[in-house]
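So, here come the structures, one by one.
Just so it is clear, none of the values below were taken in a lab; they were calculated from the coordinates. Remember, predicted model here, so these are calculated numbers, not experimental data. Cβ atoms are built from the backbone, for glycine too; each structure is taken alone.
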Structure P
Amino acid sequence: MSFFLIQFMEGLASASSLFLVAAGLSLIFGVTRIINFAHGSLYMLGAYMAWTLSGPLGFWLAVPLAALITALAGILLECSLLRRIYRTPELFQLLATFAVTLIAEDMVSLLWGPDDMLGPRAPGLKGSVDLFGHAFPAYDLFLIAVGPAVMAGLWLLLKGTRFGILVRAASADREMLAALGVDQTRLFTAVFALGALLAGLGGALELPRAAIHPAMGTPVVVSAFVIVVVGGLGSLPGAFLAALLIGELSAFGVYLWPKATLVLMFAVMALVLALRPRGLMGKSTPDAADSPAGTAPMLPSPRLWAGLALTGLFFALVPLAGDAYATTVASEILIMALFAASLSLVTALGGMTCFGQAAWFGIGAYAAALAHPALGMEGALLAALLAGFLGGWCFARPAVRHAGITLAMLTLALAAIIHSLAMQLYGLTGGDNGILGIWPSDWAASPETFHLFVLVIVGLAFVFLWRLAASPFGFAARAVRDQPARAEAIGIDSRRTRALAFAIGAALAALAGGLFAYLKGSVFPDTASIATSVDALVMLLLGGIGSLAGPILGAGLHTLLKVGLSSHSDLWRMAVGAILILLVVGFPGGLLGRMKRP
């Protein structure tokens with residue numbers, strides 16, 4: 001019994017630490033409605049600043065100073081970038097804040113180095129205390145007290161001050177608050193500073209418990225997103241309750257089900273959203289509808305068809321003019337174009353916000369790899385296509401009744417679950433060692449022949465997308481996207497239509513994943529990672545959402561940028577992040593959309 005009590009206390013310490021980060025994220029989202037993926041970078045900045053200041057100033061003075069410096073960094077970030085994207089679709093917000101994460105990761109590596117660093121112990125709390133007959137770290141007891149103290153302070157701030165009244169009013173109705181003459185710009189900046197301060201405080205207080213490293217922000221912000229969504233978007237009591245739930249789940253999951261510790265958190269989020277779309281304590285306000293990221297009907301003009309034909313001819317001639325490496329890169333561009341087109345189908349034609357398209361890419365890759373020994377390349381690719389469609393249909397039927405950020409978080413949870421399963425099911429997936437030896441059939445063994453095979457498959461997929469968009473189903477999907485109430489009134493089953501569009505997009509993504517597995521000859525868990533989902537979003541933004549040519553242009557630019565920058569500089573993430581920010585701010589319609597403007 002004492003062991004379980006100790007695990008419970010460990011869960012409380014973890015929950016308290018996570019709540020600090022999640023509380024800031026909840027405040028920011030509740031007021032600004034922005035999906036701030038850069039919150040993890042603020043957490044990381046707080047940890048590194050505390051590490052730097054603890055040497056000359058001591059730990060206890062370094063912690064509040066690090067939090068204040070992080071708040072100033074948050075103000076700078078809000079004024080320079082986020083203020084420009086408050087009204088943009090969720091996809092653009094995610095990309096812009098993810099770009100900040102890329103830049104921050106390379107900046108930290110440049111300033112502090114890429115190696116892990118251990119922080120100092122907290123003076124006065126270095127030892128342990130006897131608790132239930134076991135030694136328990138004294139610092140963890142301090143952390144357990146910090147969470148409720150911060151929650152009480154925030155509650156007093158929001159309930160007993162004018163600033164708190166404005167924050168609660170903005171969370172309920174920003175437009176009405178603006179109509180009453182409140183300066184939203186100053187309010188948003190103040191809220192973002194408070195959220196950044198909490199993130200920096202969380203990072204600084206975590207310093208004595210774990211090593212710090214340049215990639216520490218991403219897993220923390222993902223956990224914080226889970227807590228915020230489970231608790232209810234914008235609800236601080238909900239975030240506190242969800243932090244307790246996730247903290248205890250992680251503490252006991254390590255003991256009871258160690259192979260599923262990474263899965264449990266996202267499975268709980270998916271379950272809560274399926275049963276209570278607003279979260280445990282979310283407000284009963286209507287969920288924001290999916291805002292179509294692009295309204296183009298995916299119907300190419302004769303001029304665009306000519307451009308696509310010339311593009312196909314170019315890719316067909318690549319094996320004649322280039323070497324094997326150039327041919328492989330060209331094949332990867334085609335596969336990534338299909339992956340981006342699958343997301344374009346879901347977002348532009350289906351009007352659904354999707355943050356986890358990599359789930360189907362990974363499912364297709366692993367389905368092909370597992371079916372390869374028995375079915376060969378041709379059968380394995382069909383298995384990948386079928387796995388994507390059936391999985392997408394089974395997921396979408398209950399999921400598409402949600403909209404906006406709720407649906408986006410469900411897709412993100414699914415991708416995280418697939419990635420976690422791929423990491424931990426060693427007997428099936430090989431874990432982080434992956435599955436090796438997945439080579440094309442003998443007739444397609446050479447890079448040139450396989451490239452032509454990929455070109456044919458991708459070409460047929462694009463023709464299918466065009467015919468789908470021009471079919472009665474395509475017009476029904478656009479009707480559901482633009483006017484769901486009217487579509488229902490004339491007899492269109494909106495839920496079935498959205499689910500079918502989602503399932504077709506999942507099938508095409510899975511087919512791209514299967515082709516990618518044969519291109520690389522192996523499959524690893526990162527095929528279903530958050531970064532892979534972001535890659536699809538980046539390609540879509542680069543080319544322009546809603547156009548058949550957009551995924552090809554975006555995939556080509558993204559692949560060439562990634563290959564070119566990573567081979568010439570260790571700071572390629574910083575360059576990619578800067579390009580993403582430029583695109584989101586200056587070219588929200590994509591390069592193709594800008595070229596079409598007069």
Structure Q
Amino acid sequence: MVQQSGDTSQNDDNRVLIALEKGQVKISGKAAEGQEGALLKPGKGVTITVNGRGVTEKQEIYPGDAITINVNEEIIPENIELKISADGMTAEARYIPGIKKFYILPDHPYTDDLLVEGVPHEENITTFSEEDVKRSIVEQQIRFGLDEEAVTRLLEEQDNWQVVARGKPVEQGKDGFVELLFEGGVKSVKYEDKEEKVDFRKRYEIEQVSEGDEIAVIHPPVQGLPGQKVTGEELQPDPVNRIEANCESGTDFSPDQSRIIATRRGIPSYKKGRLHSFRVDDLYTHKGDVDIKSGNIHFRGHFKVQGDVTEGMKVAADGNIEIGGNASGAEVLAGGSILFKSNCIKCKVQAGWVDLVLKDVYRVLNQMSDSIDDAIEASEELVRALEQKGKYSVKMEAAVVRALLQSKFVELPEYAAELQKSLKSVGKSMPEEISKTIVDITPHFIDFQYSQSLGRPVLNEIKEKLDNVKDSSKAVIEKADITAPYIQNSTLLCTGDILVPGSGVYNSQLKCNGMVKVDKLFRGGVIEAGGDVFIGEAGTPRITSEQGIIQVSYKGRVHLGSVYENFRIRFGTTEYRFDKNLNNVRLILDQQEFEVKVLHWDR
């Protein structure tokens with residue numbers, strides 16, 4: 001701004017004065033030789049030039065000086081600030097409006113000493129569009145996950161941080177894994193409150209599987225999905241691993257290799273390692289005693305007891321049983337053979353137990369089938385007689401047939417009770433088809449009121465079920481042996497041989513389909529053998545009326561190292577009693593003369 005001098009209206013004594021009006025410097029007075037000028041000093045927010053030269057300090061001003069005043073101005077541009085998280089997965093931004101900073105010069109009256117100073121002012125600058133915001137964000141390396149709505153909010157909510165972009169997290173895959181379909185080990189038996197009968201001696205169950213059961217699922221790995229940072233950098237998931245499985249004894253893979261299948265009945269087990277190993281063992285070893293603490297044990301396979309079997313306890317197995325300690329006052333039932341490594345005292349022992357029970361079951365089923373045949377025939381005769389008399393109606397048939405069964409076929413409830421008892425004793429060891437048949441038919445005869453429609457159609461259905469399962473009298477019985485070194489006051493029953501390699505047998509009942517071999521003493525009791533009998537010493541040295549008896553078939557042979565007076569041998573129904581003590585004898589039944597021959601036994 002250039003100011004001209006010569007204005008004297010404000011100056012009577014012609015001193016040089018200066019004033020500020022509407023941003024311009026006005027000068028009053030005359031320039032005379034030796035006269036002092038007015039003082040002008042630049043203040044805040046302005047720059048002043050006098051006669052083309054910048055002024056920073058006070059300077060005398062005279063009329064005619066060319067004075068220019070420039071008001072300072074600063075513009076801070078509007079801006080998008082952005083920050084990216086350390087993991088690169090989020091970006092935050094805020095919009096900062098621009099600022100125009102400038103000064104306004106206030107008027108000042110004439111004075112000989114003027115400080116020209118501006119009054120600061122500010123104005124916001126908001127010119128950004130949404131496209132400008134996006135461009136600014138992209139220029140700051142945001143390449144992925146931009147949130148359009150957040151861009152709008154930036155302009156609406158100035159100076160506030162907003163999440164404007166989100167990355168895509170990596171979806172990690174899953175390693176392959178094993179899903180076990182069994183718990184493993186021994187489980188406590190749980191009884192429901194409603195159960196009427198509880199076996200308090202059955203405290204634990206050994207978990208078992210059957211042939212064909214699935215015991216594990218091998219789940220394949222699942223690949224992960226890549227992620228992406230807001231900067232566009234791709235993130236890769238971790239590598240995944242597959243399961244390496246090994247099928248040991250008793251197991252195999254399913255055709256598609258995804259499952260582990262039991263190839264035999266037994267105890268499943270699993271071992272985790274570099275290889276995940278599976279097996280099914282048909283032998284279970286009980287490492288302590290079978291006592292009230294362990295409870296009774298029923299195992300569907302081979303069973304081994306390292307300790308004793310104590311009084312009142314029961315051990316049952318579908319396979320072989322081995323007892324390492326003493327068995328006293330116990331019940332031992334095996335589907336296979338039984339080996340006692342120590343004493344067997346006051347025990348009830350059965351080997352080939354399931355076969356023996358099944359033999360009785362088939363016998364009863366056959367008897368029941370015959371009775372049902374007779375019942376069907378009798379009911380048809382009764383119905384025909386009632387029809388002839390005009391006294392028959394379909395509604396009365398069930399009552400008539402039930403009455404007939406109750407009065408004429410009283411053996412049917414007995415057969416049904418016997419079958420139910422056998423099923424309860426054998427449990428899961430009973431073949432499924434037989435078990436289902438027993439469950440289906442016996443309630444009709446245990447309680448005749450069970451079926452309100454027990455007429456001829458129901459009897460025919462029962463007969464058909466019996467025909468499907470009844471024994472053809474050719475059932476194969478597996479040979480199951482019993483071996484024990486010492487037997488006292490016990491009952492032994494088996495489908496194979498009974499072997500006593502130890503000190504002997506005392507006051508016991510031995511019955512088997514095979515041979516009996518007692519290396520040393522047999523004193524008191526009964527032996528019934530389907531095969532030959534070998535005894536080291538039979539009876540007692542003192543004279544008693546009853547020494548014991550051996551029963552064999554007509555074609556059987558009995559071998560005695562020593563035998564005492566009054567000991568008896570029976571071949572079928574033919575009995576022989578010793579009237580004196582003998583050594584090394586062999587007895588047979590002469591099939592022609594039908595008398596017992598006592599021969600020498602060359603041991």
Comparing P, Q on distance in nm of label points 7 Å out along Cα→Cβ at positions 108 and 500, the highest sits with Q
Value 51 of percent of Cα pairs over 12 Å apart, for residues 36-75 alone was derived from the coordinates of, among P, Q, structure P
Calculated from one of P, Q, FRET efficiency 1/(1 + (r/R0)^6) of positions 44 and 532 (r between Cβ atoms, R0 = 30 Å, to 0.05) reads 0.85, and the structure in question is P
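As an exercise: volume of the Cα convex hull per residue in Å³, calculated from one structure in P, Q, equals 357. Which structure is it?
Value 357 for volume of the Cα convex hull per residue in Å³ corresponds to Q out of P, Q.
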Across P, Q, relative contact order in percent (Cα under 8 Å, 6 or more apart) reaches its greatest value in structure P
Kirkwood radius over Cα pairs in Å, for residues 244-371 alone gets 16.6 when computed on, of labels P, Q, structure Q
Working back from -25000 (helix-only ellipticity at 222 nm (-39500 (n - 2.57) for each DSSP H run of 4 or more, over all residues; to 500), computed), options P, Q, answer is structure P
Matching 4.5 (distance in nm of label points 7 Å out along Cα→Cβ at positions 436 and 572, computed) against labels P, Q points to structure Q
